[in-house]
1. If you rank structures I, II, III by FRET efficiency 1/(1 + (r/R0)^6) of positions 85 and 293 (r between Cβ atoms, R0 = 41 Å, to 0.05), which sits at the top with the largest value?
2. Looking at structures I, II, III, which one was semi-axes √(5λ) of the Cα gyration tensor in Å calculated from, given that it came out as 64, 25, 19?
3. If helix-only ellipticity at 222 nm (-39500 (n - 2.57) for each DSSP H run of 4 or more, over all residues; to 500) is computed to be -2500, which of I, II, III is the source?
Structure I
Amino acid sequence: MKSHKYIIMISVLCLVVVFSLGCGEPAGWQEPFPERLTISVMDSIGIEMGDSCYVLGAIADAEVSPSGTILLLDQSACCIREFAPDGIHLANLSRRGSGPGEFLCPFEMAIMPDGRIMVADMHKQSIIVLSETGESIEDMSDWPLFVPTSITPLGENLFAGCEMKYDMTDTEMLIIIKPSLFSLGDASSEYSFFSDTLRFNLDGSDVAISSVDGLTGVTLLTSDEDGRVFYSRKSSSEGVVHCWNIGADSLFTASPGFPPAAKTEQEILDETEYTRMQFAALGLNALPEGFEPDPFHVMVENTGVDSDGNLWVQRGTEEKPVFDIFDTAGDHIGTAEFPGTGKQWQFSISPYGSLAWNNDPLSGVQKVYMVKLPVISF
């Protein structure tokens, strides 16, 4: 049964839709904060060769824990690398394997307020729960179809995640995304905040097939210490973040309103090659028939919440990482940029600290950077 679900999942991952509707540039749009704040790099972890504790593989996720330690989910090594706040290696948590608490293909991680670690694993179709020191607590595996994606903590034993379902007719396929509330130890959701549906024709006439990240990369879900949940979907036509409280009451929607941006021919070629390498890493020798990157950039690339409760929304339309910042009422209060360039930068912004890493560094050396967010003055 698990292998059957995995085959279905991989098939759907290769056919995720990114709509390119409404791509005309809005007339009269102006940058709301032309004087951008700067995100500073403080230090880094990662070397090309030497001590194996610091030679990083493929970083799937990274988080600063409530205690201040830095946890790096290394997909290729199938472990969590734990570092002190100053970058000194402390331990490797878990290992490759199919047993309790072990990983086969981990793709994201979330840290509970008490330090427990949740890891979503694609091949095990499980959310693996570890103690703060890496001991196995449980493997949550009884999901109806797909393991929830974009998992984020919401309290002592609660977390949010996106349920993924699909339906098909003779002519259409529906991917149904439900940001939902879950309890640890229970694979059924408490309730859903929202239902987001992607609809497309099976003949491919109105779609562009996106990258291998598929359903594990199409949604963005984050939370804050007050139990608020923020949801956005990676789309080339809509850049909106929805906010609810833990009771599923809608609080606001945030959008900076910037225009869509078309990819250059070189960017499309680079994305095709990068996706080809991703498929090869999964043991797939060719791209799906008809593969073609979306001609427009996604509007929202990433989200996070800082220690003041401000929402940080990374634009997918810029040459370098740029964030729009919204306060706790959803008002746009600033724009900040990171000193790196390129489209493969990933960020983890949380009340406990912030990290950055490049999935495709020019040097070929994987590093994770400890970063400092700028002070926002009014």
Structure II
Amino acid sequence: MKKRPALILDHEKLRSNMRTVVGWCNDAGIDVAGVIKVTGGMASVAKDYEACGAKWIASSRLEQLVRARDSGVDLPMLMIRIPMISELPDMVRVCDYSLQSEYSVLKATDEEAIRAGKVHNVILMTDLGDLREGFFDKDELVDVAKYTEDVLSGLHLAGIGTNLGCYGSVMPTREKMEQLASYAEAVEEAIGRPLEVISGGATSSMMPMFDKEMPAKINMLRVGSAVFTGPLEDSRTCYGRTEFDALSDEVFILEAEVIEVAAKPTYPIGQLGVDATGHKAHYTDRGSRKRALLAIGRADYGDIGDIVPQLPGSEVIGASGDHTILDIEDCKVHLKAGDVVRFKLRYSAIMYLTSSENVTIYES
């Protein structure tokens, strides 16, 4: 019997999404770094990326890249979170490339690479306004690039890159991509040679690519979300791209079991304080309605908005750490304890679920 909660990974749908996304990017002269962090670094997903034409395997977690390498994946490994100084010996051993944005970390990486008898590839990050990692000043970026090129013998300056949208919600507009291209040109002029990699961001940076506004100089994207969620994640963003309709939004499916069915009031009875997460919730009195209680909660998937029930007429109305409440008043299916409800998943939910010890992963 299948153990639940269960997370079902359909590799055929995943590979179809990967082939489509890699094809779109390649047609635009862009190579793909396949990001595996949302899956907890599943080695099978890294192998799918390799089979579908990705040029790097990327993660922000070193242990995930170790897993991919140990599974026999032969692609270069890219660390996409600025490495901690404390993990540099392992990072230099496992990773072929890393994103870098801190002078002291660069120097320490150089020293570790020399000790290991290696030359490690670095991509210097520039902050174009999203205000996460990256050199904020163009002149500082150029100076550090030249220093890396001329002085740090254990490092190879492979390129520069940027990140947009993950903290500051800044969109990857044509102007931002042109700014990155101009920074690359300034670095190339300073070091006297072309860079191999100009990394324009993540899935969101496919938008200027679709609009044919991506500068030719941008030749790498770090892609994760598009292949795992397809149009489902895009539907909640400001992009609303019809191109994503060609992708499956059923790569990952969550199955949760019903443990109680009852009609109950929709407004709590008694003096109200805060909920299990410490927040003051707001409730709408809709009278008595039929509800199903599921044996899964926020501890497993995060926010209730990131799971989308596939049962027509149902709605997720709340959750605690270990329980999810589904309004089923308008459902034509009569649920009972022991029945299973299936959910499509947004990106953050996949990230939580693949890390939850309460959830069993099944691959097909």
Structure III
Amino acid sequence: MVDDDRLNLRILSGILRGEGYVLAEADSGEKALELYATFQPDLVLLDVVMSGINGFDTCRRLRERYGAGAAPVIFITAKTQSDDVVEGFLAGGVDYLPKPFRPNEAVARIRTHLNNRVLSEQQKSLVDQLSKANQSKNRFLGMAAHDLRNPLASIRGLSEFLQDDSLGTLNAEQLDLVKMIHMTSHQMLDLVNELLDVATIESGELKIRVEPTSIVELVERAVHLMNMESIKKHTKLILLPHGKIPTLALDPAKMRQVLENLLSNGIKYSPPGSTITVDVQAGETHVSVAVRDQGPGIPENERDKLFKDFGRLSVKPTGGEKSTGLGLAICRNIVEAHQGTITAENLPERGCEFRVKLPILNEV
């Protein structure tokens, strides 16, 4: 309690000691600042008009020293003008206790703000616990995924070795089994790699190593690579003609991962015989890459699931391909790390357009 009027302190003390509160008193703003450090109150009752620094300045100094952790301040004052009330809130106060004091009102206001402080501390503690639990989860996820990746890569490599007839010719049934092993291990390895990416991103360890990069060359390589997947589903990947596109400062490996994921999704969700187009354009402020498929599009009531971890939609891949729901979330994080944006819009006829925009301020 801070007031240069001893009578006011005596009245407040009489009201609050009967409620079981532990009190400390100061008769100036300067003494209040000294006492605060040792007493460490949960609430400050602070007079406005005092000799030396006034209540508003005292409150501001408390906020400057202790930040968000400072105890809430209730101003005790006879001032009730609107400008005075606004100034008190701007200084960092949470409430006013008018003079002369009404015991029931004073106790109710004080109890309310102390309860709010307790709830705030509990919330902060819970957030800290959840943060630690999330960090532990990310460490475990990263270790588990890392330990699984090597044996899965070995299984995939050995299955490729068997398919090459290196150990003799396999009959049709054996070859089918080996192909199934290869396909399954490839899908599992993709999942493990995505889990590693998620663990890296959530732990805040995603590192972007930029270098002068031709986005057009990245798109051309991605289209060429994914054409092998599109042939299996009898779909076409077409890179549309484009004008002069500036060289940007990008992480080529990460951005290639984004492009391949978007193309892979286009192939997965488009029916056989479809055409997936890729359009690269340069505007005044950005370079955009648009991937347009001919799939079912995005259900309007499921748009909030896009770009979120494990955000699977009700639409299914047309060839029975597997989807973890992690790819688009990883793409969003990579694009945002490049100060860009990624959006998805349904096309008028059918299909969906995923568009990545990268600011030209990254231009080299």
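All of the numbers you see were taken from the coordinates with simple rules; none came from a lab. Quick caveat, the model's predicted, so the values are computed rather than measured. Cβ atoms are built from the backbone, for glycine too; each structure is taken alone.
1. Looking at the calculated values, the largest one is I.
2. Details: I: 27, 26, 22; II: 43, 21, 20; III: 64, 25, 19.
Going label by label, the one that fits is III.
3. It must be structure I, since only it matches.
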